[in-house]
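Okay, got some structures for you below.
Bear in mind these aren't lab numbers, they're just calculated from the coordinates by the rules spelled out. Computed from a predicted structure; not experimentally measured. Cβ atoms are built from the backbone, for glycine too; each structure is taken alone.
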Structure 1
Amino acid sequence: MREYNRDKISCLILLSIVFIGNISLCPNVNSSIQSFFTLRAIITGGIITDYYNKISQQLNEIGIDLDIAVMDWTNFIDQLLYERNFDIIYFGLSGGLLDPDFTGIYNENGSLNLFGYDTSMDWDDDLNTGINEWYMKQGTLIMPLDSEERVQHYWDWEQYLMDKICPMLPMYNHNDYIAYWANLNGYNHSKGLLQSWGGMFWNEKHLGQNSTDEILISDAPWSDLNPLFQDDASSSFISNAVMDPLLWIDSDMSIWPHLAKNFIFINDTTLEITTREGIKWNADFEGNFSNEYFDVRDVYFTLYSLKTLSDNFHIWDWLKDMEIIDNRTLRIYIDGDHTTPENDVYTPVLTFLSTLILPEHYLNQTQEGDGVTPDINHPSWNNFTTNAFGTGLFEMNNFTEGVETILTVRADYWGLNETITSDPALEFERRFGDYSDIINQLKIRIIPDINAAMNEFQDGYLDIISMNLFQDIREEMYTNTNFSIQIIPQNSMVFLGFNMRVARGPIGSRELCPNDELMTKGLAIRKAICYAIDREEINNQFHDGEYRIIHWPIYESLGRWCNPNIIHYDHNLIKAYEMMEKAGYDIPYYPIPEFGKSYTIGYNITLIALFACSTVYILYLLKKSRKTRKRYYYIKQ
């Protein structure tokens with residue numbers, strides 16, 4: 001019996017030791033990690049300020065303070081592009097990019113290289129450039145443009161950029177929620193309003209509707225309808241309504257001939273475009289040119305103007321030369337790298353040729369002294385800014401500045417001519433509809449106040465509206481049979497960008513980590529930040545979990561171009577601590593883990609070993625005690 005009691009006492013002592021040992025291994029949760037340094041984050045205000053406040057709390061857990069600077073839009077853009085007195089920036093990209101080539105954003109000399117990447121960060125003597133720079137350049141040289149080889153190349157580049165450079169933490173891709181009255185048939189938000197037009201019709205009037213021969217939408221004011229100089233979505237929408245592109249890119253990223261009848265690569269650096277016949281230009285608003293037809297001169301003039309006059313002239317560097325072969329044929333010479341003596345491939349060329357085509361006969365009435373460059377001081381250029389026209393579905397019927405713009409379907413639009421649209425290479429009816437029950441007018445009301453626009457929609461004075469900022473109303477509409485809602489991923493991304501320039505101190509440091517000489521201190525800190533930020537928590541707190549967390553440095557909407565196995569910076573404080581320690585910042589303790597989660601390797605091994613040894617010894621004592629009790633029972637009997 002005394003032996004049995006001794007074993008009970010031993011068990012109690014051992015359990016006490018385990019308990020006390022566990023407590024001694026647990027950190028002091030009331031302690032706080034000292035601040036190692038402060039990073040400056042800039043923003044224009046709004047909900048992103050709330051993001052930053054949450055991010056600041058999350059970064060405090062790894063010893064990083066955040067200095068949040070709220071500024072107006074002008075100063076923000078000035079900081080973004082010129083002064084760059086920031087370490088962290090919350091920013092977004094949208095539209096325009098239909099190819100995985102993000103040159104201009106992630107390369108050394110890119111106009112939007114706000115991250116400060118330069119080739120010294122990953123210089124390779126054999127490549128004679130930075131590895132990231134090499135990846136980006138090579139991606140534009142692989143043909144065909146949609147080949148598996150090119151897809152794999154961009155997968156490799158994405159993984160390299162996010163793992164070895166880590167210029168940013170991809171945050172979210174937003175869904176686009178569009179609501180419309182349910183009696184509108186044929187609207188396809190993926191295609192967009194313009195491509196859906198030929199298949200849309202009203203089956204009856206809805207509340208507040210005056211006519212079934214028009215569509216009413218709202219937008220912000222537009223500023224410049226000339227695609228060479230415009231920089232806002234409202235202007236771009238109207239330009240796309242009245243003008244046509246040379247090539248058309250569908251929502252699935254497939255490329256189709258449009259004003260071009262066909263396009264053929266003679267070789268990797270020579271492309272021949274044949275223009276479509278029988279397409280009439282809409283008359284200019286003065287009525288001076290009423291019987292003009294589209295031809296190869298319009299294409300030549302447009303591409304020349306884009307390369308020499310447009311605000312984005314630098315992105316047309318690949319266009320080396322052009323040659324008009326005949327009235328229907330233009331030969332384009334491509335050079336993707338001017339540093340070599342021969343012409344080099346530039347794979348994204350077709351996405352650039354989905355540009356809107358300008359009327360040469362109207363805008364090229366006079367030239368500068370060289371006899372070639374269009375004279376943009378001619379009155380036609382100023383007129384075109386506010387009275388644009390083209391070969392597109394619509395013409396500007398009327399507009400009242402600050403009130404509304406009215407677009408009317410052209411009776412002589414070439415898409416209504418079966419002689420042209422029967423071309424099997426177009427698959428026009430499948431893609432654009434048959435225009436059999438055509439709606440003739442699009443009215444765009446200028447309503448900058450989104451709440452006022454929503455009231456107008458609910459009262460029936462608008463037919464289609466974005467619901468992105470109206471979650472509560474959207475939830476109600478799901479069960480209201482008067483409305484329909486379509487959801488598609490936006491062609492966009494938002495990210496937390498890092499200023500990796502050396503002058504920014506810790507976040508851009510090129511020194512090797514004292515505890516890992518395979519990476520720089522700056523890279524380790526950037527990775528630590530990525531692991532410390534809980535994107536899911538931010539999403540749940542501010543957006544009820546509606547946003548999709550992304551992991552790529554390109555648009556999620558690019559689909560097959562997104563590496564399915566790319567590194568994920570999911571919230572993981574342990575990895576964040578490890579990165580900070582590699583960079584030489586000693587974390588004095590690790591917070592108590594949530595149940596079921598593991599923390600430091602040393603902590604875990606010690607704890608597991610202690611529990612394992614304790615469990616074995618307890619089982620041994622219990623087994624021994626059972627034998628003692630049994631023996632005591634027999635003796636007593």
Structure 2
Amino acid sequence: MTTERRIVFGTAGHVDHGKSMLVKALTGTDPDRWAEEKAREMTIDLGFAFLELPGFSEPVAIVDVPGHEMFVRNMVAGATGIDAAIFVVAADEGVMPQTREHLDVLRYLRVRAGVVALTKIDRVTPERVDEVQKQVAALLAGTLLEGIPFAPVSARTGEGIDALKKLLQRVAENIEPRSSGGVFRLPIDRVFTLKGVGTVITGTVVSGSLEAGETVSALPLGRDLRTRSLQVHDRPVKHVSAGQRAAVNLADVAKEELHRGDALATPGAVAPTSMMDVRLHLSRSASKPLRQRARLRVHHASKEVMARAVLLEMDALTPGSEGIAQLRLEAPLIAMAGDLFVIRSYSPMRVIGGGQVIDPHPPKRRRRDSASDVLSRESLTGEEVLVERLDRAGAVGAGFEELRVAVGMDDAGLRSTLEELQADKRAVQGRKGLWLSAGAVEEMQAEVVRELDTLHARNPLRTWIELNALASRVVKDRDLNACFRLALEALEQAGKVRTQGEGVRLVGREPEWRGPHATAREKILETCDRAGLAGPSDKELSELTGLSLEETRRVLAALADAGELCALAPSIYVLAETMDRLREKVREHLERQGRMTIGQARDLLGASRKYLLPFLERLDREGLTVRRGDYRELLRQR
């Protein structure tokens with residue numbers, strides 16, 4: 001029975017302990033690619049080979065890394081994404097400085113599986129092999145690799161190579177396969193060109209999958225590129241997925257535009273960052289505490305960048321301790337929550353610790369004032385991270401693309417989670433893909449009700465408040481418009497607010513007619529009732545009521561708001577009942593006669609042109625009638 005597991009092994013160990021020679025003995029492939037490496041007999045850069053194992057549908061990949069201290073950054077780039085380690089220690093020399101340093105790298109990248117290859121056994125006695133095995137076992141004690149099997153080998157004579165292959169197969173069979181779901185991401189570790197093919201990149205797919213012909217985003221370049229073809233183990237394939245070493249042929253991009261440390265990803269799903277909230281671990285073997293704002297080398301995936309560590313819980317991190325920090329990066333990184341990284345000191349360059357990304361796109365934090373926020377984020381599920389991000393966005397909200405980057409979900413997963421949150425009344429969808437937390441919308445609802453109550457109190461005669469007047473008090477920034485609209489809709493659905501045209505009011509709010517205003521109301525309604533269509537002007541009504549013109553206009557506006565008067569034209573008001581009666585009279589006439597001139601309308605309604613024209617124009621605006629030359633007809637006859 002064959003398994004679909006896709007496994008990547010990586011070598012680790014001190015310089016000249018025989019890593020590359022061992023890989024060649026296992027696979028038949030010399031991983032040292034450069035003439036300089038062959039001339040110096042020392043690995044400088046990453047090398048790659050593939051090992052056929054019985055029962056596996058495809059060969060397992062082996063990444064060979066340099067062991068010299070000058071090339072630790074290349075070693076970290078190679079170790080990122082591996083499933084298991086081939087931890088190489090020469091039997092003649094035993095544990096050496098880079099043995100320990102490479103073990104630290106594996107520890108901080110949480111490599112949990114592997115094999116210890118005790119090399120060069122042909123040079124020493126069996127007693128020395130036993131001695132070194134005990135030495136390495138003591139070194140591994142208390143680490144994630146404690147208890148992994150040992151394989152004494154000689155790459156020169158071939159002794160123990162078959163036994164090592166069997167151990168590698170056993171390790172590979174026990175590694176949990178990676179999920180191919182989620183966002184596609186591939187950190188680039190090589191870029192080259194092939195004649196007749198074009199630009200090719202290689203790397204280990206850390207998440208998701210990619211089909212040949214699909215578009216990927218090259219980051220931090222910031223361009224979407226089409227994939228011409230894919231290869232795995234030098235064989236053309238139609239798709240690649242998490243756990244595979246892949247070569248991707250890209251269209252419309254020059255080799256010089258891409259570099260080791262860049263990444264390919266699902267378009268729109270990942271974005272470069274210049275800050276990360278992290279949990280930072282300082283190695284027990286670190287020579288000194290990590291001070292506030294210390295300059296570090298951060299090794300993430302296949303990239304190294306310089307950064308400042310802003311400690312959020314303490315003034316210094318002592319060797320063997322851990323804490324929450326924000327890394328201020330000097331160059332962009334392509335990171336997601338949960339990613340692991342290694343840190344080296346600025347000078348001398350030594351591995352001093354590592355950590356895990358908590359939030360790849362945090363706000364800028366001040367020293368020691370935001371640790372609790374980061375700690376609470378650290379334990380959140382994907383759904384809870386989404387809620388936290390919406391809460392942080394507040395009344396401004398966040399777009400679908402922004403959320404996808406923030407939480408690191410693919411389109412389907414994010415859409416499903418948002419729909420669940422909406423069903424649970426924890427999130428609200430606005431227009432154009434904008435999402436807000438339910439809490440932000442509820443807060444906006446409370447603000448709308450407060451401001452409406454204030455405006456009603458200031459204008460006790462008015463039933464309706466102008467929508468623009470309300471918005472100008474609530475919406476201090478145009479980015480809040482979407483939340484304001486959602487809040488207004490929710491209040492109307494809940495029966496707390498009513499909107500009508502450009503007006504809005506609290507349900508149950510009626511004009512408060514008291515004293516002179518109540519008397520003026522009665523006089524105005526009586527006068528307008530007698531006047532019919534020839535409604536009095538505001539100045540005439542002011543003289544009638546004894547109120548100032550400004551105060552009379554407030555009363556008239558309140559009566560219009562309440563639907564008792566109709567503003568036929570500026571400064572001319574007609575009783576609403578009169579309007580209804582005359583409107584019906586016109587409709588009945590047109591149904592009988594089919595059309596009507598201005599003269600016929602004057603005879604029908606008994607009004608002068610001063611009042612007749614604005615009345616007929618209002619009927620046109622209302623959609624009852626339509627003007628055709630000198631005639632008016634019912635609109636429904638068109």
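One table, with the values for the structure above:
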item: At a computed 0.90 (FRET efficiency 1/(1 + (r/R0)^6) of positions 169 and 241 (r between Cβ atoms, R0 = 30 Å, to 0.05)), which of 1, 2; result: 2
item: With relative contact order in percent (Cα under 8 Å, 6 or more apart) derived as 8, matching label from 1, 2; result: 2
item: Structure from which 21.6 was derived, mean count of other Cβ atoms within 10 Å over residues 401-408, options 1, 2; result: 2
item: Structure (1, 2) behind the derived value 0.00 of FRET efficiency 1/(1 + (r/R0)^6) of positions 177 and 489 (r between Cβ atoms, R0 = 25 Å, to 0.05); result: 2
item: Of the structures 1, 2, the one that 1.25 was derived from, the read-out being Rg/Rh (Cα atoms, Kirkwood Rh); result: 2
